[in-house]
1. Work out which structure the value 173 belongs to, where volume of the Cα convex hull per residue in Å³, for residues 168-423 alone was derived from one of P, Q.
2. The value 81, 60, 52 for Cα extents along the principal axes in Å was derived from one model only; which of P, Q is it?
3. Hey, FRET efficiency 1/(1 + (r/R0)^6) of positions 24 and 416 (r between Cβ atoms, R0 = 25 Å, to 0.05) derived from one of P, Q reads 0.00; which structure?
4. Name the one structure among P, Q that distance in nm of label points 7 Å out along Cα→Cβ at positions 200 and 472 of 2.6 was derived from.
5. Could you tell me which structure in P, Q was used to calculate helix-only ellipticity at 222 nm (-39500 (n - 2.57) for each DSSP H run of 4 or more, over all residues; to 500) as -10000?
6. Between P, Q, which one scores greatest on distance in nm of label points 7 Å out along Cα→Cβ at positions 176 and 320?
7. If you work out distance in nm of label points 7 Å out along Cα→Cβ at positions 32 and 48 for P, Q, which one comes out largest?
8. If relative contact order in percent (Cα under 8 Å, 6 or more apart) is calculated from each of P, Q, which structure is the one that comes out at 24?
Structure P
């Protein structure tokens, strides 16, 4: 359905079973759950889908080796199961990735081999592969760019890799195809109430500025790091429930790893782990874990965070990366469930388990968690809202529900493999109009047909939507993405019916945004 058709569905006389606020991983998981159970579902996103935290992950679908070390077995079990389900339900986006933990001291290999064997056992039938120790020689065959001095060998283990924003847009498509309604650029400005109980939401279309008053049996607040601001619209005196934690990543050229294997550094100065992972022909390196007081839609990496990543990676790689080597730097804010008492203030020690609360007025809010467990979070949330709103009892279907684009046989040699079953339809566009096959960026392997597809079928409304989330140009190479903006703006303007003034505004806005992803 087009955006216009979806807007036509949003009428003021409709009583929705559930309205979900927030188009990130949590909101999309809940909307998929509600829709596939047959509940009349509306999802509203103020900006674009996955614009915040949900597009800025390390691109891993994982059980969490670090959580195992912290003794959070329940979270690891939950995440390992969900990792397996994601591989099954979205094989075009999720893949099995081999990781190496390098060993520079005698005890590393036996210690981590034992720990990762436990990790494998906890995976059960969802296991991705067996963890094994490697010799020094075999380790350097796998990742030749590892620092050789004092290297004793490594331990190999398996986890999942994915494209977070691509999964997000495929979830939107799945929701809509199964009878749900989802709209981006729709801001919930307030709640409507009767006798102190929430009955609906006030919404403004951010494009047309049209206002709506929408009714629902129950509202789910799934706005990530902005959960507290939505709770305060309901109750200005409410306490804070979310403690934002900033995670920063940098993107490097593939020459720094020269491998299909990913690198996991198990102990950094701040007690976290650091990953260097091949992704879309580049290497993503991160992350940090720094407490933040306030939430922002466009958080910025600090020099200290960037220098920390570069310095840590440089201790394990033969060629030390410098600031000049960074193609892009991006930051995301984790919506961690704030503990009532957190004396040391270390966000890395706060559990990644999600929490669900209900206010006196009936607003249900969900926060915490991570991309890997998005489906289970959605199931838990809809179990809660269905019970509170007395919706008809229906079983969950999401464990075995194939996500839009799902295709079992994927050729990763094709740079557009992540479109899955949609790839054939994009190729049809090119056959009908061969000029659409022209590269906008040959280095990033992005063509004109992808822009047309993103506007027509993936609800892209701005140049940023396409370059940051429908493709990952902004994260992969910010400078290259700025060069692409004029062509993208021209194609989008033609598809959306906008004039040259819109093109100029979009190019200027995108250029300003993308410069924030470059190091000075």
Structure Q
């Protein structure tokens, strides 16, 4: 039996579209010198060799013969739809500049560079993975490239393979690592270029130069299909409230986009909750009021979208988490403290945080209290994805409604179902938009390499227009950086993009949510379409359409 579905076979034949500027030889047009988005003096001091470079735009140019060169590529961090197309685009771009050029993939993320584990890509291997989801062609990992011994181990294998440039595909942290590595190799004059590609389904790697991170389009369309399915079931059974948590820890872009696509009764936006200084009880009251109002109309059902990182945006809890992160970091090493048992860790926390924060901590349900005191991610931060916010909220809402019922303020019925959509969208087969966008990002990276650039991120702009009109180029990674508190110390990182409350996508949502709350205005997007009318198959996200609307 074949190991490929009919869709995979048919999809492999799809030829991604390229911007017109990349369809032949290019020339690089340089803009003005740049500066970082924050902490300019500090970032410039940390990156003296890669700071202040201009934004690059590619235009059609004359063909230039280049000596043979090899390239390495790394998939870093969580998966996102389209990663394989970045690799195939880079492969085709590198080969178009010389048939003897080679592309190597380092296995299982940045650790493959340090441990010298790699493969050489061939036509046969690349053709197996064109237009497919996932990162399984070489795997991914979360090893952080930030230490000199890692950089030096990396240069050993790069020299052995005669690699001229390294491309790191990742999110804000991975591209920060790419910037640090580019600076180190430039300072040492090692002659190896380091470039990045903007990846994350969370959508928080975006700015005036990066319109969207790849994978966001496919992931939100995948989640929206599932939400639409639940809404239809919800509207059919008419007896459940569905609490749906969506991936997106540091920003609510996924929740907002899915709300724009499906029109749920309630969608919480973490950034708004923080801006309004809402407490957890305020959030519970907001949800309960909408449920009670719908019940008064005979509608004891509905859908609630919840961003994964909601807890961290509630100001009082955010303040608590900030102190927890500081207390659980060993100031001598900058690493997380180690305890003999969970109980010992919880006791230590409660003995070392401010009385105000202790009061907030102990007001939370015991399972949430325990979670906040314990597990940390590799950056020393609370693992909010492990906190079942959807169950926490429905439990608290149920309690609130029971109180109102006892007081005669509520006469409806409340029954909840819970969902968390995360991994379901990270490895989906890329939409036409992501297939084209990712292929262009990879192909474009080959042109940045050919033009001798390092410390740049590959960018493709104007993506609500037909692909031929997309604009290709590069942005210095230092331009996007500022200092943030990590593991008890100030670290240079790419600034995350949060949902802008004065932006067009949020304003559109805010103008319609009261109507969606009261009426059953569900939209059922259905599955991603690959063949058919362009308005169905090539449509970008609602977020991009609203942002770029005149």
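1. Label of the source structure: P.
2. This figure was derived from Q.
3. Numbers: P: 0.50; Q: 0.00.
Working through the options, I get structure Q.
4. Checking each candidate, the match is Q.
5. Numbers: P: -10000; Q: -13000.
Source structure: P.
6. Top value of distance in nm of label points 7 Å out along Cα→Cβ at positions 176 and 320, among P, Q, belongs to structure P.
7. Q
8. Details: P: 19; Q: 24.
So the calculation was done on Q.
Every read-out reported here was derived from the displayed coordinates using simple, explicitly stated rules and does not represent laboratory data. For clarity, every value in this text was computed on a predicted model and none was experimentally measured. Cβ atoms are built from the backbone, for glycine too; each structure is taken alone.
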